[in-house]
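Bear in mind that the values in this text are calculations on the coordinates, not laboratory data. Keep in mind that this is a model prediction, so the values were computed, not measured. Cβ atoms are built from the backbone, for glycine too; each structure is taken alone.
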Structure 1
Amino acid sequence: MKYLFLITALLLFSGPQFQSYAQRNYPPTIEDAKEFIYKEIDGVTLKLWIFNPAKHNAGDKKPAIIFFFGGGWNGGSPTQFVPQCEYLAARGMVSMVADYRVFSRHQVRANKCVSDAKSAIRWVRQNAEELGVDPNRIAAGGGSAGGHLAAATATLPMFDEEKEDAIVSSKPNALALFNPVLILSPLDGMTKEQYERFKNLEKRLGAATESMSPYHNVVKGLPPTIIFHGTNDTTVPYLTAEMFAKKMRKEGNRCVLVGYEGEAHGFFNYGNKSNGSFTDTVNKMDAFFVSLGYLKAPPKNIVTD
């Protein structure tokens, strides 16, 4: 029964519930950020926007984070995580939001979204000295499908662009995931019907389901991870985050799962309700980065609405 619930929910990606919170202006206009082109492919120019800490200079070695927006690999806007970037930049991290190709704008499948996410991390690492970034402290973050991309950069061994420098790693050093999609392939114990429904995702993913599923590619040595997830999420069920976290820990990886009782999909976004969940997730993310040594001390002033 629990797997039937899981399958049903995962097939809702194209529905309005999944994409409503991610529909923001595109192409984005992002003030107070430096704009860079990180990739040009098939006539498409992909950008990322960087928020720097105060008095930041090239040659500094600050920790960094790259956020990927949600939207079912179909739509969405890089502006989704601008509030988180503004906060973390004020705390001392070089913070970025990245664009990537999606189906509605570029007619690509999800595997190409993963390739773009890997390219973004590799570009930052290649340009770390110019950007004032520590190449060994680059985190990836994202929500929903964007959370999948962040997790995919750490777990999936495939989908790097052939023309890119393989010597420079596309893997992040830490993960901050918000109601991420983590299971995209059949699991043991499913009925034949459930199995076939999962396999039908291959066309949408553009690759074999197991090759695109972070859960199925968990191994020892993955980066420390924090996951924020609502227990009432009917689009990406909380169960999937629990299963991923359990497997991560079994392999000896650090994985912190923070559940939010009764919260649904996209609960963490700025402007949602009273911003209470936004505030709480940002502060817990801050504490996570403090524990990694990315930030020097807990914030003296907690984020307010």
Structure 2
Amino acid sequence: MADRETVRIVTLRSTIHTHTADDCLTLRPWVQAARNRELTHFRKGLAGVDLDRLAKLARELVETEPRTMAQLREELRVEWPDADPRSLAVAARCLLPLVQVTPRGLWGRSGQIALTTAEHWLGRPVAPALAPDTAVRRYLGAFGPASVKDMQTWSGLTRLRDVFDGLRPELVTFRDEHGVELFDLPNAPRPDPDTPAPPRFLPEFDNLVLSHADRSRVVPAHLKGRGWAGNPYPTLLVDGFFAGLWRLADDTLTIELFDTLGARQRAEIVEEGERMLAATTGSPSRGIRFGTVATT
């Protein structure tokens, strides 16, 4: 991050992602249609605003020096005093490839979110958008077997069916238990269904939980529709399924389970918790305690 080999930028699903510099410069143009669509949610606050003029002015501002969203709001409202200030700043973020500059994003450090353009930060222009067929191949390489709707949910883009159909001769297809067609790369690994899935601690807004059209592959039926099933919290997987929430505070890893688990599963969770603590804090000796999440 400090060497500008990776950057933090809004791309897929209007969410901040960490990308390599190369991917940033091709992925951001690829999802621009979704960022344009996002602008429609703010059209009332942008009445009378010339978006081309806004993009030009915002670029000048953030390339002169990195700006926070609050600073962008204040600077842009000088030009458009009758517009909604928040909408002005969001429009700048939608129209321009704005990256978060360091120290934001550095391990063990923090700072205000200050933005400049990817071109200015990386010292090179935005590249041509990632080719749709290349994007599908890369997506399936990471997440296949998957449906067209899965990739659309993951990317925030629409109308990808034609791209999948064009690639059909070089892909393999399956049907899930609901009859939905799934695509994959021919030589991709597809583990045996009985392969063990050890406990895993996921961060908030994790792609696995959020970015499938059918979340039943991760979220058990009896938990469907719960507020925390949208994954704004760090989540725990047991046997590959959403099983609880976790948080780390006051030297204690607190694990809140949705259901009662057996001694073996709890021991495996503790073992994985200690492994995570050792990797992230350098010490596995912090306390681990269990609680229960209310499900009603």
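Below are the figures for this structure:
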| quantity | calculated |
| --- | --- |
| FRET efficiency 1/(1 + (r/R0)^6) of positions 34 and 106 (r between Cβ atoms, R0 = 25 Å, to 0.05) derived as 0.30 - corresponding label from 1, 2 | 2 |
| Label whose coordinates, when mean count of other Cβ atoms within 10 Å over residues 82-89 is calculated, return 22.4 (choices 1, 2) | 1 |
| Which of 1, 2 yields 16 [relative contact order in percent (Cα under 8 Å, 6 or more apart), calculated] | 1 |
| Read-out mean count of other Cβ atoms within 10 Å over residues 146-153, computed value 31.1, structure in 1, 2 | 1 |
| Which of 1, 2 leads on Rg/Rh (Cα atoms, Kirkwood Rh), largest value | 2 |
| Distance in nm of label points 7 Å out along Cα→Cβ at positions 186 and 218 derived as 3.0 - corresponding label from 1, 2 | 2 |
